[in-house]
Every structure is written in structure tokens, then in C-alpha cells.
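Take a look at these structures.
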Structure P
Amino acid sequence: MWNPGRANVETREYIRKYFLEIYGTDSMNCNMIGTLFRGGSGETTFRSWAALIMVTSVSVASIFSFLIMAKKIMYKLKKMTVNASKKTVKIQFELLRALIVQTAIPIFISFSPCLIGWYSPVFDIQLPRGFNYLELSALGVFAFVDPVAIILCLPILRKRIFCFNRHNSSIAVNVEGIKD
């Protein structure tokens, strides 16, 4: 299979010295994805641009599909408001808002830093090494941020989580009714 992003011998040789200094491993002995936009042969430069265009296309296509689906959902919800109860419509719009938040979080936490990482070599921008750690931390934080955002978006969940001093009378009634 042709993978334009796979680092060829020329790319591995180009980064060999720095790779050995930073990681303590020879770049020739590692499987990696790497691009070389300047200082390489025509084939290597072409492969680099092809890889960049491919990953950007896939990422942008997924974002556009999110936007198209959100628009279709909003259209269906507006059509539904004529026949549905106000409570149902309200819940549906709250769920749509939660879906939008769940879509926006990965775009800002995952996609945006990836774009910066992909395009910085094109414009000769040397990112600090800490940027790698920032991106890894952001991916780790995503597992926490996503459910918290949903809890904060949906009023029913927010009330359940943040109303500690209220006792739910329906639970107390059900427990009393179970007596032997």
C-alpha cells in the first residue's frame, strides 16, 4: 500500500542526527511518519504534500459532516416543533446543544493542535518540544472534559449532580413501599 506519509530513507537520513540526540535511537531503525517539505528530492517533497493534503482532507471532511448533520438535525427539530409538546422540543434542543458541545470539544482539543503540528513545518515554524506534551495532555484531558461538558449542558444532569441538599421524595416513597 502506498503511504505518502511514511518516512523514506531520505527523510530518515535528514533527521538522523537530531533524532539520535533527542531520542537516543537511530531514525533508520524506527517506523515513523515523517514529511520533508524543503531540502529533499522532488519525490519526497511530493509525498510530503500528498500526505498533508490527505490528512487535512479527512479531518476537514469529518468537520463538514458534523456541520451538515447538525444542520439537518436542526431542520428536523424545527419541523417537529409543530406537532410535539413543548417539553419534548425543549429536551431535543438541549440534546442538540450537548451534541454541538461534544463536537466542538474534539475540534479544539484534538484537531486544532494537529493542524498546527502538520502545517508548522510548511511555514518553517519550529514548535517547542513542550508542544508535544501539551497535545498529549489535551488528549488525556478530553476524557474528563467531555462528560463534564455534557453534565453542564443538560439541565436534568446538572440538577442531579449539583443539588446535594435536596432529597428526592420519589426515591423515599419507593423504598418505603418495598417493606416485607
Structure Q
Amino acid sequence: MKKQYPGPSPRLGRPARRAALVVHVIASAGWLGLTLGLLALGITAATDGSAGTVEASVRAMKLFADWLLLPVAFLTLLSGLLLSLGTKWGLARYRWVYTKFWLTLATTTATVFALRPGVNSAVTAVAAGGPLPDAGDVLFGPVVSLSAYVFMTVISVLKPWGKTRRGHRRSQAFA
């Protein structure tokens, strides 16, 4: 007998759910890897005394930030949203899913409005022949993002905290 979940049946069939999960895991791992790369480049830019190395590092960071980070971030966000809405987990039934959604949205927003502008200002300054204006411009974003991604990975595996109030109400309504 197939297990029944409170509320409507999951919308995704097994093949679609598996495909969405694979896309989500690959996109999430890619986002984590890109952020590790940004951190390595940021550390290099902040600690190397060579103007050429600093410029090459921040220019590489700009390429990552402009061309790779946002597509991977949006793919992670959309595939996670599809999985949450199309499976038993729901978007607001379990605290860990809800937390992951908001952290993913926050880190995507921070990429657009904080990380990219910081990297762009570093590139502008260094390309004009000046020193790296502020190491925080190239280090803060990757450190915060990496911390968030590791945290989201941990809660994805452990699935802590149980159901939200909404999840409990739905369970009781269908009990």
C-alpha cells in the first residue's frame, strides 16, 4: 500500500523527483565549489604583494561572479523550490526545508547586491593601477556564503527540528 501524506499527493512522479533531486544536488555542489574558488582567489588577492597576481585574481573573481554564480544560484533555488512543492516535504511543513529556502534566497540576493558589487569595485580599483581597496570586498561574501552552504548541507542531511506549526496543523487536520 502506498504511503499517504497529509494534503494533496506529491505532484512529482518518481522519475521527475529523482531528476529534480539530481539537478538540485549538482547545482548546489557547483555553487559550493564556485564559492570555494572565489574564496581561494580572494585570499590570493588579499595576501599576494604582486600587482599582476592581485589583478588576475580579482578579474577571475569577476568572471565567476558575473557568469557562473547567478545561473547556478538560481538553478539551486528553482530546483529546491520544485522539490519542496512537488514532494512530501513541502515548502513550509518542515523547519529545515523552510530554513534552507530562506537561506538560499538570502545568499542569492547577497550575491546580486553585495558580492558582485564588491568584486566589481575591487576590479575597477586594481585595473586603474591602485591597490586592492578593501580585502573585505573579496573575502566577506565568499566566507559568509560558504558558511551558509555548509550549514544548509548539514541540515539537508540531518533534517533537524521537525515540523513547522503549519506542518503540525496539516497533519492534525488529516489525522
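Each reported figure results from applying straightforward, stated rules to the coordinates on display, with no laboratory input. In this text, all values refer to a predicted model and were calculated from it rather than measured experimentally. Cβ atoms are built from the backbone, for glycine too; each structure is taken alone.
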Of the structures P, Q, the one that 31 was derived from, the read-out being relative contact order in percent (Cα under 8 Å, 6 or more apart): Q
Origin of the derived value 40, 15, 11 (semi-axes √(5λ) of the Cα gyration tensor in Å; candidates P, Q): Q
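Check the numbers for mean count of other Cβ atoms within 10 Å over residues 11-18 across P, Q and tell me which is largest.
Numbers: P: 15.0; Q: 12.0.
Greatest value across P, Q: structure P.
Looking just at FRET efficiency 1/(1 + (r/R0)^6) of positions 27 and 163 (r between Cβ atoms, R0 = 30 Å, to 0.05), which of the labels P, Q belongs to the structure with the highest value?
Values: P: 0.00; Q: 0.70.
When FRET efficiency 1/(1 + (r/R0)^6) of positions 27 and 163 (r between Cβ atoms, R0 = 30 Å, to 0.05) is computed for each of P, Q, structure Q gives the biggest number.
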Structures P, Q, by distance in nm of label points 7 Å out along Cα→Cβ at positions 19 and 83: label with the highest value: P
